[in-house]
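Several structures are given next for inspection.
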Structure P
Amino acid sequence: MGGPAQVGYVVAQTQPVALTAELTGRTSAFRVSDVRPQVGGLIQKRLFQEGAYVRAGQPLYQIDPATYRASLQSAQASLAQAKAALTTAKLKADRYKELIALNAISRQDNDDAQATYLQDVANVAAQQAAVDQARINLEYTRVLAPISGRIGKSSVTEGALVTASQTTALATIQDLDQIYVDVTQSASDLLKLKRALTGGALGQPTSAEVKLTLDDGSPYPTPGRLAFSDVTVDEGTGSVILRAVFPNPGGVLLPGLFVRATVSTGVASSGILIPQAAVSRDPKGQATVYLVGAGDKAEARVITVGQTVGDKWLVTDGLKPGDRVIVEGLQKVRPGGELKPAAIGAKG
């Protein structure tokens, strides 16, 4: 038989460990607005380039304004007539007010003059409202962008007949300066996390920062922030939606992309990290490690591991600070065997 097995070990130490969860999801536009006409008529012109960036208030379509311009002119003429009638009624009402004081006319004549004046005041207000409505309808013949963003393809061409508030959108604008990432987390995992937080096993996350990995495996350079967690569990999947908001300069992220998001879930204040190479599984599937025990003898220990943190396992049970965990030379180690240990400088 040979001499003691030469092994390298690390000393288990407690330290605050930031825990994360990697969740899958998809991107969606920060804001979406369907462009619909508010008056009916024939489309005269399309005033934008499909796929271009448009600004809020920018004209997108021109509906034939001829009938709406005529309606405005008619309403303005009716308003002018009403104002003229009001002027006459006011003069008569003022004159009758003076005459009734001299008992030169009957009370009935004065009452009729005052009532006619008030009716004409109301008629002017009604005609003014008709002018305002006609002017609004004329302005609506220029269909404007409700939000800023990237506009998609047009569903109509010049000469198409559109109607007010039709169900089919003329085009859709998506604001992509920021973008949502909706990821799903199982309700059971969320409940475990909440119990750990309320029970003191975990501290609150140090930040709401979220990191993104694209479908091709490349990292998205700009971190986002967690916006909210849904309050309803999906009955079909048993999961809840977490939504994060990411800056999207240049529109790199498009709606509908499959992504993976790394979300901070909490902080293990006294976590123990050991290299993954130190952990093996016994025939029962339990995680085990070898320690440099008393008298430099090999000691097998069953441990409980949580999640991976980089290239290490987070140990939740089975180790204590100061334990010497064998990382190198494991193939030569046997339970109770003599060891020639050497620290390899890792800090766990």
Structure Q
Amino acid sequence: MKLGEIASRLGHEVIGKEDIEITGVATIESAGEAQLTFLSNIKYKKYLAVTKAAAVITDKAKNLLEGQSGIISDNPYLTFARALTLFHKPEEPFKEIHSTAVVDPSVEMGSGVVIGPYSVIAGGVKIGSGVTIHSHCQIYPDVEIGDGSLIYSHCAIREGSRIGAGVILQNNVTIGGDGFGYARKSDGSWYKIPQTGVVIIEDEVEIGAGSTIDRATIGSTVIGRGTKIDNLVHIGHGSIVGQNTLLCAQVGLAGSTQVGNEVILGGQVGAAGHLKIGDRVMATAQSGIPASVEAGKIISGSPAIDHRAWLKYCAVYAQTAEVFKEVRVLREQLNELLNEKHQPRNDRQIS
């Protein structure tokens, strides 16, 4: 594909030679002579002088060296991601309902639905047009799946769950498993509370491999439109996650956590539950959130505090051993002074 055609399809301007043949996309360090790369972080600018890439996606023409060709974009990383789709076409292993799939006669399906080997679709399920369900999936009764959704192998969608349009479920996702709800009995044992609610996944959500989203005890657990969830994330029952939020790997939300729009929770962030995390909050990796967080805050640590304060505390912590050593020396010196002050003066002459 010619560089000019790529730029045209992505809606951007070419600097340099438009007729360069591009065979793929790669990082700036590893790109070959017929590949397209990108520069979105200034610390990689040093590689422009040594990269073998045929062209570079960048935000300013002045970033290009003399003789280099490129595509100018105000968001090079996004343009790079879109360019990838021009060269990477996911394989379609099958194009129909496989003969080993078990589909209840009551299931309602739109056009172009694909169901892979050994998947089971229970009664009362509604599947929109263009949905692909890979092998060994279990879709429980009364589930709804919107148009164009993609469900990879070994996913389970429990009864009554509602999946929007354009949703992607990576392998081994469980939607609508029972929430962790128990009441203590007088003899100290636990009574299982029926989990009667549902899970609602809105449009354009992606959920990573091995993640679990529990059904509500009553009402709904909700994942808002456009939210992206990484691998091995757990969403507790009755939680509500807003739109365009990012939950990175191993995030855990205890029950009834409310997460706002455009929030970013880094890897292994945990929320205590029954709290509210405001819009556009950012929590760095391994933060522990014990209480509600105001909108727009950046927090770190466990228990999580303001990120700038956390950086100061970390700087102090790194000096703890040296400070303790100095304190010990000062304490010894002080003790010596005190001992001298209180020591009897036997050297005085009596007149």
Structure R
Amino acid sequence: MKFITEKAQIVDSLQNAAAVAERRQTIPILANLRLKTVNGKLEVTATDLEIQIKTFSDLIKIEEEGETTVSARKMSELCRSLPEGENLNFSLSNGKLTVSSSNFHADFATISSDDFPEIEINEEQTPITVESSVLKRLLSKISFSMASQDVRYYLNGMLLEIEGNKINGVATDGHRLAFSSATTNAEDLELRNIVPRKAVLELSKLLSPNEGTVELLIGASYVDVRSENLSFSSKLIDGKYPDYNKVFPTGEPLPLEISKEILQSALSRASVLSNEKYRGVRFQLSQNKLKLTANNPEQESAEEEVDVIYKGSDLEVGFNIGYLLDVLNSIESETVSFEFYGEDSSCIIKEQNSEDDVYVIMPMRL
């Protein structure tokens, strides 16, 4: 294997693939990237046996075709640190991969690509075309609500739901829930699958808002996302996702509207003096006023009153500040809409005049 490339052509591929490669190295080759020259491009593959990423990068010149595997971390870090605009010469000889530029030379140890465990999918998959920007937005809108290492393994991921021409994403950790919906070209489809947490986080970084359309291939055990220069595969979580519709509170809502920026800054100040373990903040609502109160075991406290649009009855309810800030960080509109259902009920948060993204936060006893 021998080829010439420019740093800018391959550095993103190497970094994206290195994020998927298995760092714990229980099987040494899983810490490696497979580099393979094919059809004038460099194919970079990484897997942890649950997720696989394959990217394709243009090259300046291929002098000799071939393939090998090399340390994902070392190769990505080294190429990232080289000066911009550098041409890199790659050559494989006697089990060593040499990378050189104008003033630099390095020899990498390799493992034969014959032992590389590529994921092979042999099941029927349903293809759906969706805009890359739409899928990226859906993932980024809800990913923060996924559980992490929960014993209820089905919560350690995102529910991907296809209903007719709608694609819905749902994530919950049992204390909060995020729902996002978008339109696809699908017709009369009914699919419900759970995509693992790591796959959701990596895919949301990989998708480009400027890429055009991507093909989503959904099977019983795997989901694939494919575009011109990317092939991403992930095992699905085998389990039944809870009925998320039961999480939405019922009854007559008490609506509130507030400036996102004002609420964000007020909550950030309150968080400084909130209980470090529970991070609670008390909402006290009255006519067009919201009073925020936070305190901690050191007898420190913070209070702030902000103007809102609220015509409902007086109400006092507590929430986790971190959960509120996560939602506000994902909301794009300047004004945020809240719906309260009582001091013991969850509240709903939405973007102004939008039903596409809905967030539910359970109350805290303070």
Output 119, 79, 32 (Cα extents along the principal axes in Å, calculated) maps, among P, Q, R, to structure Q
Highest-scoring structure on relative contact order in percent (Cα under 8 Å, 6 or more apart) (candidates P, Q, R) is P
If distance in nm of label points 7 Å out along Cα→Cβ at positions 60 and 116 is calculated for P, Q, R, the one returning 4.6 is structure Q
Output -0.62, -0.95, -1.10, -1.20 (log10 I(q)/I(0) by the Debye sum over Cα atoms at q = 0.11, 0.18, 0.22, 0.25 Å⁻¹, for residues 108-187 alone, calculated) maps, among P, Q, R, to structure P
Distance in nm of label points 7 Å out along Cα→Cβ at positions 20 and 244: greatest across P, Q, R for structure Q
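Every number here is computed from the coordinates shown, using simple stated rules; none is lab data. Keep in mind the model is a prediction, meaning the values are calculated, not measured. Cβ atoms are built from the backbone, for glycine too; each structure is taken alone.
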